[in-house]
Structures are given as C-alpha cells and as structure tokens.
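Computed from the coordinates by the stated procedures, all read-outs in this text should not be read as laboratory data. If you're wondering where the values come from, they're calculated on a predicted model, not measured in any experiment. Cβ atoms are built from the backbone, for glycine too; each structure is taken alone.
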Structure 1
Amino acid sequence: MRIKPLLFGLIVLGLFGGIIGGGMASGYWVTKQSLPSAGTVQSSADLKGWMTITQVSETLQLPIPTVLEKLRLPASTDPSKSLKTLATEQQTTPDELKARLFE
C-alpha cells in the first residue's frame, strides 16, 4: 500500500503541530518568558539573566538609578541591556550581579 504524498504531508504536519501544541499546553515549550509580578520577587533566583535593567527596575519596584547603584554600574549604563550582557562586560556572572541587588 502506498500513501499519497498529500496525505503523508498532512500526517507529518499534524504530528508536528500536535507535538508542539502538546508541549506548549503542558508548559514544556515556552516561547516567551514572562516577568515575575511586581513586588513578588523574594530572592535573586526570581530574577533571570535575560531581564533588562528596566525589567529588573519594574519587577523590584525600584528606580533605574537605584538598580544601577546596587549593581555597582555607572549611571550612564544603557537600561535596555540584559543582566547577562552586563555581567559579561563586567567580567562577572549574572548570579553575582543579581546577588548585589539583595545585599
């Protein structure tokens, strides 16, 4: 028995969509990270390396200059840079930067 090319293509697309849809529904496939709710962050583990200074500021409910001061970064630092990028520039780790916010 031979499967028609159109039917085979539909089966492949159905399996592909089902696997991705199932992964997304179960929470194993995440395409966009969400920010923690403002004021709910209890430790540096709640902050992520992909977060920008602006996002950290909003999440911790602190002004950007205060966040930069706690991170020991110059006031001229671009607030759209991620913690991971800043850590690389400062020759440190994102975890060390995040820990500074809770000292």
Structure 2
Amino acid sequence: MSEFISYLFAILVVGPLQAEISERLQGVPSSEIVQAGRACVAAEAPRLLQRAQEDWGWAAANAVGVSVGLVDPASLLAGQNADCNRLVQVLSQSRGGNGDNDA
C-alpha cells in the first residue's frame, strides 16, 4: 500500500513540482540558481517520496493541497538542503514580483 501512496504522491506532487521549478527558472539569468534547482530536486524528491510512504496523512494533505492550489509545491522543499533553501528564496522573490505587476 505504501508503494501505491508513493506512486500517487509522485504523480500529484513531485511531477508538478519539477515542472513548476523548471518553468519558474526559465527566466533566471543565473546558471548557478538553475543548477541549485536541479540539485535540490534530485536530493529532495526521494526524501519526499519516502516521507509520503511513511506518513500517509501528510502525503494526502499535501497532494490535495498542491492539486487545488492551497499548497505551493516549492514550500515542500524548504528545510535542511542549502540548494533548496536558495531555490525557495529565489522562487519566492520571483513569485512576489509577478503578483505585484498584476495589482
């Protein structure tokens, strides 16, 4: 059963997370940040899948939250990985800038 939960989490959260990071980093001029993004996803995706297998409630809550737009997938990356922390900071700044232009 935990493999099934992990599979669903990969489809509903990790896949969209990778796509969103790639999309949001396309306009970033720093190849250093792009590399940090790749390193972050490579390091954290397996950790997220492991956590989904171990904590089904967390997996379900975040899968639904990401699917309906209540949870920013990038927020799942913040934590102990320095590459992810840099990436989340850059993505937060770029998202904030985009929101200011709409107002």
| field | Origin of the derived value -24500 (helix-only ellipticity at 222 nm (-39500 (n - 2.57) for each DSSP H run of 4 or more, over all residues; to 500); candidates 1, 2) | value | 2
| task | State the single structure among 1, 2 that was used to calculate FRET efficiency 1/(1 + (r/R0)^6) of positions 7 and 71 (r between Cβ atoms, R0 = 35 Å, to 0.05), giving 0.95. | result | 2
| One of 1, 2 was used to compute percent of Cα pairs over 21 Å apart, and the answer was 48. Which one was it? | 1
| note | If you rank structures 1, 2 by relative contact order in percent (Cα under 8 Å, 6 or more apart), the highest one is 2
| query | Given that mean count of other Cβ atoms within 10 Å over residues 55-62, derived from a single structure, equals 15.2, which label among 1, 2 identifies that structure? | reply | 2
